[in-house]
Structure I
Amino acid sequence: MAELIVDGTDLVLHLTLAQKVLSFHNDLRVPLTSVRSVQAVDKPWLALRGRRMAGTALRGVAAMGTWIHGDRHYDFCVVRSQQTAVQLDISTGRFDRFLVSLPPGLDHRAEADRLARAAGIATTG
């Protein structure tokens with residue numbers, strides 16, 4: 001499963017080899033100061049915006065890669081069926097949002113709180 005790792009002053013979205021292949025992307029790194037908001041998402045399929053630009057999507061099963069919406073706004077998602085997620089809105093870099101499903105058994109609310117604390121912000125939603 002994808003991991004959200006706090007590495008010093010950066011947030012790293014670490015992908016498995018399969019996720020890298022299916023999303024057409026490598027690991028992502030952004031400064032923690034770029035994280036504008038963090039939110040726990042019960043139903044990540046409803047949080048997907050726009051359409052798939054690059055990556056893999058099997059409706060109701062998995063969505064991995066870059067989604068485009070609006071006038072050249074990009075989200076990066078790693079969403080799996082029946083799994084809760086964490087949504088991070090980003091202020092700098094290529095992506096406006098990360099939407100990442102978490103492994104079963106990992107509390108998405110606790111994970112959102114952990115990431116928000118690391119970024120020095122409050123959890124939203």
Structure II
Amino acid sequence: MAAEPSASEPPGERVRTERQRRGDQGEQRALEFLCSRGLSLVERNVGSRLGEVDLLMRDGDTWVFVEVRVRASRAFGGAAASVGPSKQRRVRRQAQAILKRRFGDGAWPACRFDVCAIEGGEVDWIPDAF
């Protein structure tokens with residue numbers, strides 16, 4: 001079932017499902033949260049066939065690859081538990097592709113992988129999650 005365009009979506013924009021809109025709102029909330037803690041945005045939703053990085057941030061000289069997960073409740077393990085080994089692998093592969101594109105085969109900057117788990121509107125930031 002296709003989602004109906006909302007009045008807030010500009011004409012010609014891709015129609016987003018309710019679930020996708022909740023995810024977009026979660027990413028925006030995570031972005032604001034991380035920026036308020038001193039991180040700066042490099043890029044958003046960087047993806048390829050290898051995977052996707054929701055937020056690519058910098059924390060000083062460290063490049064931070066952030067996976068954002070939104071859940072209504074902690075049922076079934078909650079948002080953080082949903083970032084399993086398969087998802088971690090896809091994020092790592094995409095991170096490698098990003099670093100290779102930006103820095104080539106030279107020295108790559110320090111990196112880490114964070115998770116922002118959002119449940120009930122609260123952001124649980126897990127630095128260096130995997």
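None of the figures in this text is laboratory data; all of them are computed from the coordinates on show. The shown structure was predicted, so the numbers you read here are calculated from the model rather than taken from an experiment. Cβ atoms are built from the backbone, for glycine too; each structure is taken alone.
Worth a mention:
- Per distance in nm of label points 7 Å out along Cα→Cβ at positions 25 and 57, the highest-valued of structures I, II: II
- Comparison of I, II by mean projected area of the Cα convex hull in nm², for residues 33-96 alone - largest value held by: II
- When Cα Rg over 2.2 N^0.38 Å is computed across structures I, II, the figure 1.11 traces back to II.
- Structure responsible for 22, with relative contact order in percent (Cα under 8 Å, 6 or more apart) calculated and labels I, II on offer: II
- Structure responsible for -10500, with helix-only ellipticity at 222 nm (-39500 (n - 2.57) for each DSSP H run of 4 or more, over all residues; to 500) calculated and labels I, II on offer: II
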